[in-house]
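Take a look at these structures.
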Structure P
Amino acid sequence: MSKILTIGEILVEIVATNRGNGFREAVPLIGPFPSGAPAIFIDQVGKLAQDCAIISRVGDDDFGWVNINRLTADGVDVSGIEIVAHGTTGSAFVRYREDGSRAFVFNIRHSACGEIELSDKTLALIDGCTHMHVMGTALYAPSVVRSILSAVERIKAAGGTVSFDPNLRPEILDSPGMREALQTVLSVTDLFMPSGEELFLFAEAKTEKEAVAELLAKGIKAIVIKRGEKGSSYFDRTTQINLEGYKVKEVDPTGAGDCFGATFVTFWLKGMHPAEALRYANASGARAVTKAGPMEGASTQAELDALIKAQGQA
C-alpha cells in the first residue's frame, strides 16, 4: 500500500466578495477558508480514501485549527503538523479582478509555516511514506526547501516515487533559492504536472511536442499538462492522451489544479490506466470550481463518478 506525503504551507484564505484590483481600500470579505496548495492537494487525496500525510506548522489559533480539523475529518494524517504555541497561522487575502485573474496578499514567510524543520518524529513519518508530492509554492523559504529535498531523497532512496506540480505564483517566484530548488526537484521527478505555459519554464524547446520530448528524455516517466476548462493531456514515451474538460458553472477556481493533481496522482499510483486517471482528474478539477473556497470542492470518488455519469463520459 502506498502512502502519499507532501510538505509545505498551511494557511487560511480570506476572499473579497466584489471584484477589483487589490486591497487598497476597504472591501467586504468572506472566510476563513482552509487553504495552502499542499494542504488542498493532500485533503483531496484524503477524500479519495488514500493513505496520506502532510508536514507543516500552524499557530495555536483558530486559523490553524480550521485547517487541522478539516484535514483530520477528510482522512489526512496530521501528526506531522507542528502546532506553534505563540505562532500565527499563514493567510492569503484574495481578490478577483474583472478579467478573472487574482490579486493575492500573502502572509507565509513570517507565519508559523515560514520555517519547517524536520524532527525525529517527522523523519519517521517520511520513512513510512512511498510517494512525495512537491508543490512549487512550497519552495518559499530555505528551511522548507531543505525539508522537501530531504524527504524526496529519503523516499526515492527507499524505492518510492515523486510527483511535481510547479504551481508557480508571481508573488513568490523570486523567493531565495526558489529557481534552483525547482530544477533540483525536476531532476528526480517521476510525474511532472505543469499548467499550460509552465511547461516551457523547464525546457529549451519552443513547441509543446518538443518540450515534452525534451523532459521525458531527462528521465521523467510521465507528464500531465493541466489546461483548465479545456481539459488535460498525458504523455509518456509511448502514449499521448488528450481529454476535454467538463462543462460546469465556475464559482471559484482556486484549488482546482491542486484537486486535479491529487486525483491523478492517487489513481496513477493505484495502477489505473492513465486515460481513466485523467478522466477522474478532469472531473475533480471541474467539481472543485463549483464551490466557493479553495478546499470546499474536494470530492469523494462517488461524487466524481456522479459527475462523469451526468456528463455522459462514464
Structure Q
Amino acid sequence: MLRRFLAVFEPFILALLGTVIAASLFPPRGGWVALFDFAADAGIVLLFFLQGAKLSREAIKAGASNWRLHLAALASTFVMFPLLGLGIAALPFLSPTIAAGMLFLTLLPSTVQSSIAFTSIARGNVAAAVCSASFSNLIGIVLTPALVALLMHGTGTGVSFASVQTILLQLLLPFVAGHLLRPWIGGFVARHKALLTITDRGSILLVVYTAFGAAVVDGLWRKVPASNLALILGLCTVLLAIVLLATWSAGRLLGFKREDRIVLLFCGSKKSLASGVPMAGVLFPAAQVGVVILPLMLFHQIQLIACALIARRYADAVEE
C-alpha cells in the first residue's frame, strides 16, 4: 500500500520540479502574464469550489464528538507551528525573504489526502483523521489569512487586511458555494474523483508556474543561491522533526488511544501545499510568491518521505 501511495505522488513531484524548471527557463512575459494570472485564479476558484462540494457534513458530525483529539490537532497546526515559525523567523542569520517563507509555511492548515492515507497505512483512526484534516482546512481558509496579516505585517511581504478580504472572496466564497450545492453536485464529484485530482494539481502547477515565472523575471535565482536552498532544507527538516516528536508525545500525555495518537501525529505535523500555494498567490505580490513558497515546497517533499516511513513502521508493528 505504501508503494502504491508514493507512486501516486511521484508524478506530481516530478511535475512540480518540471514546472519550476519551465518557469525558470521560459517565464511568462508581456501579454502572457495576464493570461496565466487569469488561468491560475480561475483554477484556484474551481479547486476550492470542488473541495467544498467534496466535504461531507456526515463526516463532520460523525467525528465532532472526538473534540479533544481535534482540538489537539488544531493546536499543533495553528498554535505550536506558528510559535515555532516566529522563532525561526527571528534567527539573525536568515534573510527577510527566507524568514517570511518559513513563517508562512507554519501558518498553513494541515493536508487532507496524505493525512488520511498515512493514518490508514499506520492502522490509525481513519474516520477521526477525515474529520480532523477537514476541520483544519475549513478553519484554515479564514484563520491562515488572518494569521498572515497579523504576524507577517513586519516582514516586508506587503501583506495587508485587504489581501485577507481578497482571499475570503476568492477562496472562502467558492468553498461555501460548493458545499451548499453538495446535495446536487456531490454525487457527480464523488463519481469523478479524477476531476478533483486534476483540478487540485493543475491549479497548483499553474500558480507555481506563474509565481516562479514572476519571481525569475524579478531575479529569483540571484536572490536565492544554492546555499540558501540548503539552509531552507535543513530548517524544514528540523521543524518537522520537532513537531513529529511533540505531537506523538502530546498524544501520550493526553491519554489518547494508539489509533488517535496516530491521527494527531499525521494531522498535526503536516502543512498543505494544495492550500498554501493558492493562498500565497492571493496574499503576496506576484514577484514575492516564488520565494515565499520555496520552504513550503521543500517541506512538502520532506513530510511525505518521513511520514511514509513512519506509517510503514507502525503498520509493521501491528502486523507482528
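Quick rundown of the values:
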{"quantity": "Which entry (P, Q) yields the derived value 20.5 for mean count of other Cβ atoms within 10 Å over residues 68-75", "calculated": "Q"}
{"quantity": "Winner on mean count of other Cβ atoms within 10 Å over residues 204-211 once structures P, Q are ranked, highest first", "calculated": "Q"}
{"quantity": "Per relative contact order in percent (Cα under 8 Å, 6 or more apart), the highest-valued of structures P, Q", "calculated": "Q"}
{"quantity": "Test item: helix-only ellipticity at 222 nm (-39500 (n - 2.57) for each DSSP H run of 4 or more, over all residues; to 500) calculated as -10500, pick one of P, Q", "calculated": "P"}
{"quantity": "If distance in nm of label points 7 Å out along Cα→Cβ at positions 180 and 252 is computed and equals 4.8, the structure in P, Q", "calculated": "Q"}
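Bear in mind these aren't lab numbers, they're just calculated from the coordinates by the rules spelled out. No experiment lies behind these values; they were computed from the predicted model shown. Cβ atoms are built from the backbone, for glycine too; each structure is taken alone.
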